[in-house]
Each structure stands twice: as C-alpha cells, then as structure tokens.
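Each in structure tokens, the structures are laid out below.
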Structure 1
Amino acid sequence: MMWQLLFHPVFGRLFAAQVVALTGTGLLTVALGLLAYDLAGTGASTVLGTAYAIKMVAYVGLSPVAGALVATLPRRPVLIAADLVRAGVALSLPFITEVWQIYLAIFLLQSASATFTPTFQATIPDVLEDEDDYSRALSMSRLAYDLENLISPALAGVLLLVMSYHWLFGGTVVGFVISALLIFSVTLPHRQPTKDRPFRARLTRGVRIYLATPRLRGLLALTLTAAAASAFVIVNTVVVVRSGFGGTDGDVALALAAFGGGSMLAALALPALLKQLSDRPVMMTGAALLTGLMGLQAFVTVTWPVFLLFWALTGLAYSATLTPQGRLLRRSAHSEDRQSVFTAQFALSHVCWLVTYPLAGNAMAAWGMGPTLGILAVVGGIGLVAALRLWPEGDPVVVTHTHDDLPDDHPHLQGGGHRHAHALVIDDEHHAWPTNG
C-alpha cells in the first residue's frame, strides 16, 4: 500500500517536510496573486507572468551551478540551509509595497529552491531502492505538490475570511522552518562516491547525460506541453475568475483547488496503472489530453461549473504527464550521476516555463482568454509531436551495442566482448545512444 511508506523512518519524515513546505508555498501562491492584483489591478497577469519568469530564470541559470557546487557536500545541511534561506525571504513578503520588490523577493526565494529541490528529489531514490516503493513515492510526492493547489487554497480561503492576505505569508515562513526541523531529525544516505571531476565537468555532466538519452529528450518535450497548460492556470486563474466570472478571492482558491483535485486523482491511480502500462503511453495520453483541453477552451465559452470541470481535467492530465518522470530519470543514470541528472531535469524543464509563463501572462493581457489558450494549445501540440519523435516506442532498457574503440582488456568488456547487451545509460563508457564507445 502506498501509505505504508509513511512509516518508513526516513522517507516518512522527508515526505512530511515536503508537505508542510508546499502547504506554505501554496499559501504564498494565493497571497502573491492577490498582492499582484492589489498593486496592478487587471495588469496582475503581466506582473505574475514576469514574476514566474524570474522564478524560471533562477531555476534555469542557478540550479546547475548550485548543483555542481554542492555535489560533494552532505545532503542534510544543504537542504536545511536552503529551507532557512527561503524562510528568511518569505518573512519579508508582507512588507512589499512595489511591484519591483515582488520580482526581487521571487528571485531570492527561488534561488534557494534551485538548490533544495533537485537535491531533495535525488535523495529519494537512495532512500527507497525498491522500484515499486519508488513509484509509490513519486505518486505521494505528486500528491504533496498538489496540496499547493488543493488544501493550501482551501485553507487560504478559510483564513481570508478572518484576516488579510498579508498574514498568509506567515504560513510560508512556518512551512519552511518546520521542513528544516524535520530534515534535521533524520540521517540521510551518504552520496555515492564519484570520480574527482573538475567544476566544469560537474556543471555540464547532467545535461550531457540527459540530452543523449532518448527517453529524457522525450520527457523534455512533454514538459513543454505540461508547462503550456499549467502556466495558464497559475498565471491567469486569478484574472479569469475575478474579472471574467466576477468571482471572489474564495472562488480563486476553489478554481485552483479543482486543478489540484484532478491532479491528486491521477496521482492516486498511477501506481496501479504503471504496473499494467509503461510510462510512455501514460505520459503521452496525458499530454494529448492537455493539448485537446486547451484547444477546446480556445473556442468554447463555458459556465462556471464547466470551467471548474475543465480545470480538474487539466490537473488530471498534467499529473499523468509529469508524475512518472522520476522513474525515467532513475532508469537513465548510475547512482553517482543521479544528482546531476535530476538537476539537469530541473533546469531544462524550467526553460519550458520560462517560455510559457510570460507568454501566458502577456497574451492574456493583450488578447484575452480564448486566443491565449489557442496559442498555448499550439505550443502544447509542438511538445507532443516532438515527444513522439524523440522518444521511440518500445524504449528498451537492455540495449545491444558495440565498443570499437575500447581495448580488449578494458574492464567494461570483461565477460561480454566488444559487442554485448546490458541496461544502458550514458556514462564514461557510453557517450551516445546507442554507442560505439
């Protein structure tokens, strides 16, 4: 059972740390949207689009550097330090009075997250070595992320009845502090020993492995589709609900909760589904549904209940598209390269949001909901078609290949010869897919 993992002495506390941190982040999302609306009115979409683009710049530009810098450091102090930095920045958010201050705070906050998140994600496969346990953990992690879109907005809606949204930022601070305390309370597995590589090699190794692996190139294309849909939800929900439907702050929270609820439903179903189907058809189906939903909404005017249904279906398809990604990353790297590959996924995938966040915000401000969804549907379709081409059907783990340039006495050839078959990943002996050495 999935929930038995909560009793794992290490994963249980790590999962709890993730839940409380993301609950706080969910409060931040709601409060930041309302703050932007107060400061910019109907221009809030542009403000939020720019703010989330800055977030992506921090993720894309800083995560590989941060990953290379902390690659040899113990994981626990790295995670705790990142949490405390995020708590310190969040503490300043209630005092923001200018739009530029939002941009600065987001950059500082997400710079710390660019260190925390890949390190955290790469730790879980070492804590849970069993494939089925890890699959269940990925779904639980997806559920934790969905708390940002379900429980946090619901909690925010209740709190907004009795207090100003400025106080919601305090929940963000509390979440990061509790996360740091929970991580402090566990002993994490030591990093796998790695070769002593120069900084430049550590900086680029994960990206080189990632881009040389077909299934990961397909994953990146699918992430573009997911980013197109989620960018509209995150950036424009507050404007669509408040200005389009004449809704309240509570209605904004309800719409985000619908998205999160659909995503949670998919995450609950995925562990059993992935025992029957491989990752590729599940993820491709999710991406196709996302593209279709965006395209349909570009031409159809919906009522409030139908809008909530569409948001729930978008959340379901989004989760189906991205939740299995950890299985692909784990399968595509040796344990000593896992941190760098997870960091590469974190950086490269956020290039997609770097494109779609400002696109969603600026197109909404200029042309409205229908044309914006039409443009994003085209972007999503491009990602889907690219994924179908980049990630071949079948995707074998064991690959027959030849090493023509390795000497006969090379340790890798012992027992198999120059032409052999094994579970192939990109490493020092395999530079391409398939490889000749």
Structure 2
Amino acid sequence: MDESLRVIEKGAISIDKGNIFKIGNEDEILKIYTSDKIIKINDSIIMPGLINTHTHAAMVYFRGIADDLPLNEWLNNHIWPAENKWLSKEFIKDAIELACLEMLKGGITTFNDMYFFNDSAAESCKRLGMRAVLGSGILDFPSVSAKTTDEYLENAVQFIDRWKGDELITPCIAPHAVYTCGPETLKKSMEIAEKFDVPVHIHLSETEWEVGEILLRYRKRPVEHLAGLGILNERVLAAHCIWLHDNEIELLAKNKVGVAHCMESNLKLASGFAPVATMLSSGIKVTFGTDGAASNNDLNIFSEMSTTAKVHKALSNNPTVLDAKTVVLMATKWGADVLGLGNKIGTLESGKSADLIVLNIKKPHLMPIYNIYSHIVYAALASDVEFVMVNGKIVIDNRKPVNADEDEILFKAKKWEERIKSA
C-alpha cells in the first residue's frame, strides 16, 4: 500500500527492532539479510494491518442487548442505562480483551476508540499487544466516569499525561457530539488537543435528528457549527458524517478533517447513507469504522469494505465508484493518516512499524486469483487471517493469540453475560 500501490510477487520483509528494515523480492532480501528467526509463508497475502477508525470497543459486552431500534431510542432507553449500571474499570478491562481478540483475529492491528476508564483499556491493549488510539469521552452530563464536564476534561488531561509517548497507545480527546457537548466544552477539548498535540475524535451529523436539533439550538448545521467555533482542522476525526450539505463537505475538505465511515452500523440503525463518493472526490480521506458491537454487531473491517463498496456503487448507479484499490487504501494507509499515525503505520515500507497481517489464500472462496485487491475487498473473510504482527511482535499465530488465553477471555465474557442477564 505504498505510493505506487505495488504488489510484490514472492516478497519478503526484514524486520529489526519492531520496524520494517527492508522490503522486496525474496531472493534479494535473503541474499543480503539473515536472522535467527525466518518465517516462511506460502499461498498467502501479506499486507498492512487494517485500521478501525471509529469504535467503542468495550461495547462488545453489550452485543445484541438492544437491536432493531432507532438510534435515539436505542441510545437513551437501552445503551446509556446499561452503561450507567455496568461500566467500571473491571468491565472495561475484560471487555477490551474480548474486543482486541476479535479485532486482531480479523486483521485489525489499530483501532480508534471513544469511551471511558481508558487506563484499564490501555492496559488490556498492551497485554494483547494491540495498537490503539484511546479517546477519553467528554459529555455535558454525568455518567459513571465523571460527574461534571470539568471532571471529564481533567480525566482526559491525566490520561494523556500518563500515556503520551507510549509505543502502542496514542491518547486522544473525544467530545461525544455537538448535541451532547456545548460550545465551551468543544472549545476546551480542542485547547487540550492542541496543547498536548493529540487527535480529536467526535460523532458528527450522524442522524437527521441531530442536524435538526443543532439548527434549533445554534441556527447552523453541525459542520458549520464546528467551523464557527474554530474546531475543524486536520487533527479532527469525525465519525459518520451522513447528513451533509455540499458546503459542509467543502468545509471538511478545506480543513483536512478525516472521516470514519461506519456503513454497517448506519445501515442497521437506519441512520442514512453518507455521501462517501462525493467526499472522496472532494479530497476528504474517508476511512472505515465498525462503530461499537452493540450497533453493528461485530468488529469486522473486511465486511465493512465489501458492504461499503457494493452499497455505494448501487447508490450512485455507477459500478466504478469505490474501486477495490481505493477501498483498501481507506482501510490501511488513509486510516493511519487521519489518526496522525501515517509516518508510523498504514503501509509496508522501510522505517515504519511492522504492523502486518497474513491472509491464507489457499481457500475455495479465494481461488483462482487474478487481482489481489479485488480478492481482499470482495472475497476475503476475517477468518482468512492466520498471522498478525504489531510493532514487530507476533500477536496472532495460526489464528491463536500469543499474549493471552483465548479460553479465559471467552470464559470472562460468559460470566459477564450471566451477570447482565440476571440483573
């Protein structure tokens, strides 16, 4: 996934101290370099790890708890009450382990999160060896994690201070949305982001209701509202971006805002169809998010790629829209770019961290092969991922986690299920 999008037949990668040292033809690499550990893989695709740019990973423990409902009813009557009842450091620690296990086994090596109790989340990510951008959720009303807006903001500052510079964890500030955070909260969040040089993660124009609510409050549409507050810039990652006017798309493009497209969650909640083709043609880097498993109901970027490409072809009545190469860029290189990690991950190139996945292509649904990009988008499954490396360390080997006991993670998930069901 480098600038030329080259495909190397019979390729090899040399890795040193967690980074890609050299990449090229197998014969060329093995003539120059040697190692105590040489991994030989046949009948496979080696590619950059996938990047999930918007999720609420710990919500895996609420998977299937409330389905087939409109977003506002789902959120207000089911999800927020469940969070207030169950969220704790222990819940987050255990749930994040399950989420990381699911994502790593599905080829996701980095995820961008918005949630609470992020120290527990960071510790679980480190334990499993997963890269994460962890956004401290900010709200203008109390929850189990904070009672006041100032407490949310102070928690975010403390988390940033503790984790900034970590090799796997990138701290982030995450004001929930323009309808749950007032203008002063949004401005204070951006001030923190700029002071500590961290990303900003926010839901934006997800529903028609949101747009109407913001018009009533501020007489501006959500993107215009953020622009007026000086909140739009290249450190912002905006999730959803469904209900946009052309001038809002221009504002996002002009200010280099990244967008996380969550096709399957949007479909399931009937939130609408984001104007992805228009955003891409305007120069916006659109990427893939799964959203939380309570609204998707999985954490699977392979299915997001396939569904998104096909739905937007149908919506535009144009089969050339979202071609396979563009879709893989959205899932890898552009995902890294919008998170401010483009100099570190997203492509397989010398000097970058060795975050990579291996897909076994000796499968009935992947034979024969004429175009690798086509196969990745339209045929490959998350279960085809057999080997995963993050920061030069093997974390999934033959579909088994290296740093954790899968049975133990599943056992804890079952125990939480029993507690929640019996309450």
Structure 3
Amino acid sequence: MQSIDTLLCGDTILTMNDTMDVLQNGAVAVHGGDILAVGSYPELIAHYAPKTVVDGKGKVLLPGFVNAHCHAAMAYFRGLADDMHLKEWLEQHIWPAENRLLNPEFVADSAELACLEMLKGGITTVNDMYFFGGATARSAKNMGMRAVVGAGIVDFPTVAGNSVDDYLAKAEEFIRQWSDDPLVSGCIAPHSAYACGSDTLRRVKEMADRLGCLIHLHVSETAWEVSEIQTRFGKRPVEYLESIGMLAPNVVAVHCVWLDDAEIEIFARRGVGVAHCIESNLKLASGVAPVAKMLKAGVKVAFGTDGAASNNDLNMLGEISTAAKVHKALAADPTVLDAKTALRMATRVGAEVLGLCDRVGSLEPGKRADIISFDMRKPHLSPLYDPYSHIVYAALPSDIDLVMVDGNVLVQGGRAVACDETSVLARAEEWKAKISPTGGRI
C-alpha cells in the first residue's frame, strides 16, 4: 500500500471534470499537495495508507471556488459609502479615501481580512486587482491562498505611482518577482479603457505577451463608460479594444454589462474570458450582463465578487445563487443558467479563465489539492436530492466544513486553522479608527 498524506472522504464528490462525474461514498487521495486519485472509498482505502483520514459522513466534496475578480484590499472600505452611482461612489468617496490611506501596510492588512473571508466561504483562488500588489501577494501567501495578483495601471498619478512608466516598471518587477511561486502569480491590471489611454493599453499588451501573464481590466461596466468611450474613439468599448489589438485569451474582462451582440461575438472569436460580478452590478445599479447570450456564443464566463466596498461581501455562494435566479427572470426561462452550469462556472470555468485549469478547478489526478467540503446535515439542506441544487440555491458559507489549498487544510470544522482570526479582526478595528474617526454613518 502506498503511504499518502490525506484521504478526504465524502458521501458525494462533485468532480467537475470533463464528464462532470459524481461519485457516491467517494474519496480523494492527496499527497504532497497533489491529487493522486479520485474514486470510491473502498477502492482507495484498499490501495493507500493515509496518515490522516477525514470523515465524509454527510459531506459533499468539490473543487474550491475561483473568484475571477476582486479588490481584496478594499475590504476595509466595506459599508463606508453605499447606495449611490458608481461615478459618485468612486470620485467622491473611494478615491479620496484611497489617496489619504493607501500604503503597503493598509493593503496587506485589508487583503488579509479579505483572504480570511474568502477562504471561510470556500474560495481557494482569487484574481485580484489593486495597487501595492506585493502587499496583497504576501498576504495571500501567508494565508495559504492561491492568487493571481494584478499590478494596477492608470494614466494619472496616485500614491502607488507617479506615471505610466512608473506603474509599468513596477508591474514588470512584481510579476518577475513572483513568477516561480507555487501559489501566487502576477498579472497586469489596467483599470479600464477610460482610465488608460490607447498607448498605455498597447504597452500593457506588449508586456503581458512578453511575460506570458494575464491582462485583467474592467470593460463596459456602466452606460456612462460606453458613452465615454464612444465619444473619445467613435467605437463601443469592446470594438475599441479590438481595434488596438488588446483582445486575446489571456484577457479577463470584468463586468461586461453593456455588451451588444457584435461585441459578444468579438469576445467569443478572441477567446476573452469574462468575470461576471452580478451582486456588485445590482447594488450599484450598473445593470446585468447578458450572460445567457455570452454562454450561448461560447464565451467563457466565470464569477467574481468584486470588492467588499461595492458588494458588500466576498461570498461566492451569493454570486452563484443570485446569478442563477436573476438570469432566469430576465430570460423568462427557468432553464437558463441551471445549477450545474452555475457551479461549473464557479469552479472549472473560473480556472480556465485564469489560465489555471491544468492545476485547479476540478478534482482529478495530477491537479493540485484545492478542495472544499460542505456539511449537508443542516435543516436548510435537508432532505438532500440533488447536491448541485442545494449548493447553488440553499447553501451558506457557514455550511463549508473544510477548505484545503495545495494540500494544506486552512479551514476545518468551519474554523480557520492556519491563521489567528482574532488578530485579523482586531487589526480591522484599528484601521476603522483611522478610516472613519467618527465611527461611521448612522
């Protein structure tokens, strides 16, 4: 018998592999951070000698969620400014707060809080976009989380850079610094076509192609943005990005609320991945992305939480459930975005969009052990007929019993075991006093 680190067991295993295999009385053999085998418990326990066996009674196992768009370090701005239009929210509240407070210490501490929230909610991989990416990368690494961290690029000076040349130089240094890390990698994150000029975006594309990394940017989030790009360039945003050669499979386009049919076809032809952030889009009244049309056209659509300042949580289950319901209502068709499709978008498709499908996104031999377990023995999850249905339409983050990333257990029994949660929360309270000395709005 082969000695291994861990045998994770489950009443049901949703592999999310190519054939969407579902195993009953199953188990996952994990050793050295790798998945060695996925199969029935009797078969695997006869072949492997695990140091640890994790009981699977009442549990459903599946790959960890992939958050395709986040601003982790904005967690400290949660609830600071709500119930207003995006432009007003940014220009009158968020950007002034950032100019006053942003530094590597702020970003590291706030990102740590965000990682804790995401991990406890089953998110094992995040694609982040913000400034001081090194601080976010270190926090994700310290928390044991898998992350693609974007180096923020804009055309105007901020506390993180004084020019486009400065931003790009720092981005390249950052991406090279993290190029060999097993958990964290870097990408280039130009904010948007309205915050970055054509020359900046062309330079971003050249750097991303040269370094072999992702480009992560907001696209067509609001009607104002579409109008602004049309006024400047005489084209809609996607058409404009296509005209300057920006679009390719290494591009993650975020929001994509205001796409027309021609733009959807461009995305499908160019292999662009989309991060759908429905709860942020609803809260800011930006609109709802035409996800059903994108899926029909063959566009890869994953889910993103956006930042906690505009959502106001980092809850992937909320995104999945809300999207599955809203798109049914918009299409007047209950078969649109069914539970199995929605869960696939949150796992395997998310990994594909981020270029990580060779490592994560499904439970298969040869992939890294990023695994989550739901405890289904709850009143709101009983009786259990279809685990896809229950996870999408009924489950809560508090139902997640175990979270493993790269073979390391980070959450067990619903509690964070790889960090001091009390200290993380205490630092949040300390920063609150600096962010809002009066204690906030009542």
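Every read-out reported here was derived from the displayed coordinates using simple, explicitly stated rules and does not represent laboratory data. A quick note: this is a predicted structure, and the numbers were derived from the prediction, not measured. Cβ atoms are built from the backbone, for glycine too; each structure is taken alone.
Out of 1, 2, 3, which one gives 2.6 for distance in nm of label points 7 Å out along Cα→Cβ at positions 168 and 280 as computed from the coordinates? The partial results should precede the final answer.
Details: 1: 4.2; 2: 3.3; 3: 2.6.
Here the read-out was taken from 3.
For FRET efficiency 1/(1 + (r/R0)^6) of positions 24 and 160 (r between Cβ atoms, R0 = 35 Å, to 0.05), find whichever of 1, 2, 3 sits highest and give me its label.
Largest one: structure 1.
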